[in-house]
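Peer 1: Listed after this line are the structures, all set down as structure tokens.
Throughout, read-outs are computed from the coordinates displayed, never taken from laboratory work. If you're wondering where the values come from, they're calculated on a predicted model, not measured in any experiment. Cβ atoms are built from the backbone, for glycine too; each structure is taken alone.
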Structure 1
Amino acid sequence: MRVANLERNTKETQIKAQINLDGSGKVAVDTGIGFFDHMLEAFTKHGFFDLELNCKGDLHVDDHHTIEDCGIVIGQCIKEALGDKAGIERFGYYYVPLDEALVRTCLDISGRPYLRFDTTRATCKCGVMSVDMAEEFFRAVAFNAGLTLHIDVINAKNTHHCIEAMFKSFARALCMAVSYNDKQKGIPSTKGVL
């Protein structure tokens, strides 16, 4: 099984996490931000990962440090769990509709961190989570896991639907990319390393 455990402590957050890329969707998360917990549950369930994550953050300031730092830790766990990446599919893509919302995610486990996040939305909150933090979360994951990540909102009116479709689309694309390909012998790169 491809499992990683990580603990990260700063003056702003204290995080303990474990991810199993070969899981079944088991989740136990507590960040103190209800909507963000809901999104991590959707990510775990629809990616068929197992995720345990506990974060104590400086929510008296705002939600920025908690969400960004959870992204850092999840990204680092994904990278560690993948090991040398031998035999994986490497690329993943997925469209997810949620009522009027439609989101496309395309990613490459390339070792070259990049985020293209294309969405038009008003700045607001879902519960106590700042909508702007979705982009910060995905940037933190991409840069710490070594992903080239493109998330495009094709259509959306309802902010909750938009963000939830992002997390589900990302989950399915990542699930595809980390899966094993029987035809893939060794590292999926002409360079011989990712």
Structure 2
Amino acid sequence: MNLPNFLTMVRIVLAPVFMALVIVDDVWAKFWAMILFIVAALTDLFDGYYARKYNISTSFGKFFDPLADKILISLAFIAFVVLGYVQMWMVLLIILREFLITGLRTLAAYRGALITPSLPAKIKTFLQMTSITVIMLIINLRTFLPPLKIESAWLQSTMPDRIIFWLMLATVVITVGTGIDYLRRSYYLLRNTMK
């Protein structure tokens, strides 16, 4: 197994551990969840960079690398719904899009076609990762500061929740938008492979 594929597998393994740590009612668990997510996100950046630099491309990597991202992102957003930081309808739209497109890419690969990620899709992944990082930061600040007897009017106000809402709304819009683009591209691609 090459390094990019190994890092992809590490990301898949870390995803449920991250979710378990987030939902545990413990200050340090949430801190380590944030660190774990940052590490997982960095493995995504590094395995892509390494694969491009050394021209390493495998069928395993093409399928499991985006799937690993989807698993990590989906479990993070589900955890945020459980904690009450994110609205369920937003997460349902994101998860529906992610696994619908995974199915389409699998079908396309089965028919000998390749649906490559577009630039907006890469921006979508970056925005999802950024949203999760921001939410984790807010969760950790709200968890850490009270035991330290540190008062923060900003954290106790509705502003952090508004930031999360608008960041998530932007994430949902671009996620659904890129999903529609994938559907359009896959329709023509799959139609051509069936001729």
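Peer 1: For distance in nm of label points 7 Å out along Cα→Cβ at positions 67 and 155, find whichever of 1, 2 sits highest and give me its label. Walk me through the numbers before you get to the answer.
Peer 2: Working: 1: 2.5; 2: 3.9.
The structure with the largest value is 2.
Peer 1: With percent of Cα pairs over 29 Å apart coming out at 28, pick the structure among 1, 2 it was computed from. Walk me through the intermediate numbers first.
Peer 2: Numbers: 1: 17; 2: 28.
Of the options listed, only 2 reproduces it.
Peer 1: Match the computed value 1.0 of distance in nm of label points 7 Å out along Cα→Cβ at positions 51 and 107 to one of the structures 1, 2, and report its label. Could you put the intermediate results ahead of the total?
Peer 2: Values: 1: 1.0; 2: 2.3.
Source structure for this number: 1.
Peer 1: Using helix-only ellipticity at 222 nm (-39500 (n - 2.57) for each DSSP H run of 4 or more, over all residues; to 500) as the calculated read-out, with -29000 as its value, let me know the right label among 1, 2.
Peer 2: Working: 1: -11500; 2: -29000.
Structure 2 accounts for this read-out.
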